[in-house]
Structure 1
């Protein structure tokens, strides 16, 4: 095997495809690069066929921290459980690859994506699909390839579409659309958008389909170059589960019974009828036949159910629950469902019910992300839980599964464009969607319930958001687009197309498509039908919760922001954080200081008010003419230092402590005394000079000693020699004292100055 590498440029970006040097024992392996971002994709197919009635495909993403030059955190210092981004990337690879395999493929397939370099400029996720497709092709694995995935952005200023934008280009984009498929059809869509119109979204998808074709052609060119060097790729022969006519005919003889069993709007009742029928059909086979056709019988039973459901829709226009194709299930909405929590909303559509609960916190409670993406974290978190009881089943409850992470991410994308900025609403926001009952479209119910919870919690969203799941049935040359699909229509249908948005446009989309005949006309019909459905659902929501609360609920933390001079940050924090800790301990509020001088204060109303006042006092600069009641904190021979504000002392000169001549400050003031003063000067260095208000008379005998000061609030004492600094406030921090050597010792640095001599 000889290494082959091919560099090409598409849509202004440079890519490299390479194989033949790494992971040569895998069934197929490919190195794919965009810029310096480098991903290794491997595919391994088991030699033996598994005794399953499903396709056993596993996709893993190995997120290596060395790819960005970092050592993993924690005690172990090695990669642990996959991050949310790693899970979402694995799902992105899986979704277009899975439907591309032939029906009846039962050999186990594992695709592993490993991040070797993440250059922090070019995203690593979408190129993995191209790498997986190439690895399968080079391994001679039968699938409908080549496949590719592209991300489409749109420049906010110019409106120009961008293929696989860099992280920097994505910052200036109002669209993040990921599409995967072949040169002829789209099989996977994931999108978030800033209220983009249906027309613009269709244009972006059409542009993305062209780009997918270009990347598929690049793979074909690489394969041609590979075969020139290493010889033709020989397709491997994997036995497929083929229908057995004898089994098929005996099972499908019960078509009418299956069609009748499916006509039940109640999910659990319908499932029971269908399972009873399947058991009855299975019992018609002898024990020996059931053992011989252990795989074939379950496959044919599933095929019978699928055929009956699909034929019912395209021939009669009737769905299993009796609805028309564009009819929405009954909706129930409740706001403020739970007491005490920061916000809650209950949304039910048919037999799908979701309770979403809001929690608000300080901005420093945001989620910090330890991934290979150039992001530090996120302020808005949406989590989705799908416990087994919501489908009437038993099961393990533990860490979230891939499906839960994917659905939570979709609802997060749906609501993120309408959230207020940090300046408008300085909170970290977490919404948890608890699926209480599920019969399809639980992610869209989560979006609706979470919008209700946000409004109930007083989060000033720009506009409310609703969502709907669309389906597609293509059978016997006919096509029907379904609104608000339930679980069976998702499982046995050709498309699961979820769309969320406001009255102005789309905020998020997700699609998994199994139909190769998905035309732009069908997509246009689906989007228009989804728009009407979203509007209907939104009206039902707004009847109950018409707008966000004007303020957060009383149980939520009150958070205010103030801005201080960045030069004062050190004063608020204090040495080793002593000052800010003291504020928090004494007031009970949480305080967070940003580098730009923004200070966020959170807690109950009383603690926030107290902490705000403390901080404002710390950063306040006293002005001439202001009056204070301060405390004497230090006494020097030349005067007393009075604390006016936290960290702010001013000098009350000895000449201003009383009416009359005072020889010692201690004759009038002691440390700890409270004294009313007025600011009479603030010099360029911020040093403050004070005058005492309501001066007492100097005690008798206080001025008998030798002094060098004059109190200008009283008559001049002729016995006192006016000093050079008499008659003006002193701002030097110390009074200059006569030295024994005939000079004056400077108050700031203590250096001796020679006495001035006059010649003459």
Structure 2
């Protein structure tokens, strides 16, 4: 029986094992696939967002340098005596526990008063001791750096240092005095520790640095997708190792002098190539990964900690109860100060709140463990067990049972992973096992379909004359993704027509006309196919196409509109080639509309066609007809415009077309926003104002605006249209409640 099984399914099993080996190699870290790592990051973010407590931690207060503070105290950086006043207020008036700065004071403050005093001192007559003493008194008064040093001296103030990890010339920059490292050079000799290393730094003034209780680095390391998920607990520079701001703060709070690394697999001799697994901070343990970085235990979106404006603290108007006995983190939150970070919980997240989350996580022991030796073997065993079961079982199961087994394995892996996350505080790898289960299931379904359901694939041949070969191939691989049955769906329809085609056809021979139309229709169809469109029909020189069926297309409006723009570009290129043959230049009008339409195989028992019908289809045809009236090449409806916001548009009118009572706003697409030059943007602003005056029935001012616009751009038919329409309304004014809708009586 087993031999019969192998004879029948050996190729399918072999291919399944090859897929399994792909994921097993990743799980064993023999080679890590970038795509799986990126999906792993997404899986981590989802678990984080689902399990964040969403509560507020009042132990830590963020004193923010916000827009309000900048408006009240002036632009940043503030004078150092003002920062000193902030420190004095926090300790003397609000009696806080400690103050940590997510700010670096790297350069001495230069003031005009000090510069003048130095100049006067250089000109002081020798031996004039009285003037020298007066100079020293004045310098002491205006030395704002000294004022800040005195404010910090003897208080629980933690400063920040910023490390650069740049290989360019700017990365070697150094400023200020480095603090005393938490671990000196040689502390980790012989250990397999891959610290994040710096090539330069920006620290604080030496005198200020010497008075601080401690100093922590302010660096959070972005992942490959630029999101902040981790903070290095230790940063290496020039062989020494410097603690993070959060580690420095928690050491102060816990009264801990030193931090002890805990390794994963200590050897009896005391030396090991094992990596650091934890940092012991008093009775707290901080789990770290191979690079000694820790995951940020986000409590929630911005505002998980109390915020107090710095200017309210300086003025003393902040409520005292909100600050007394609290841990204070001072940092910038104003958008212009560039300390907003992209994180899994929020795109613009204050960097200072990242440190607040880390401090709370260390104090509460809520930082997830994401680096442990046993996870490597456990993940590989899980991948191997699930992969072997699916590789051997799925070939003999029906699609229903194959789906049930795969779903059960998937749910089991997810439940196990969430249990480890919640109960063991462990981030267990998820992406490789989940992707492998999904991949093996999809492969087996595809294999069974490819060899056992050829009859279904023939159905896709019915669409060969409507859609591009790429879509036919997709349909042949997944016949359940489309249907011939009529259904209502949101689609986008496009109508195009050659201007003055009758005149063109009268001036060409039958052979030339046939050649011209063949080239034109082939070029337009290629553009539609390239944009995943379905050609409904050719109506002489006109083309009808739609997007979003037979295969679903989330970007049907975008693909249709870009196809329209590319059709215009292709027509210009064709006209140049036609001119070389003596053929006339072509101009086309295009209407594009998005809405609910009926799509399916329709017709009689004698002839059927896959097509779209409905009021929104008719509107698309009407929009193409209106291009002549407004002197534009493309007109789109509001739903199409709203679906493609990356383009700039000119609002043409609010109209009621023949056969439709509901009014519609119509627009002319102009191209990407950055492609619209300043002159055209100015003209658009003037035009919008003219349109507003027109709809307000302010005929005199509206006419004046449109006349000026017509002088500015005499080639634009639109302005002449409105001037003529205003003349009509002057003679026959619309009713007072007129909504600006113009009714077109012709198709």
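Taken together, the values in this text are just the output of simple stated rules run on the coordinates, not laboratory data. The model shown is predicted, which means the values in this text are computed figures rather than measured ones.
A value of -14500 was computed for helix-only ellipticity at 222 nm (-39500 (n - 2.57) for each DSSP H run of 4 or more, over all residues; to 500); which of 1, 2 is the source structure?
It traces back to 2.
Out of 1, 2, which structure matches 31.7 when Kirkwood radius over Cα pairs in Å is calculated?
The value was obtained from structure 1.
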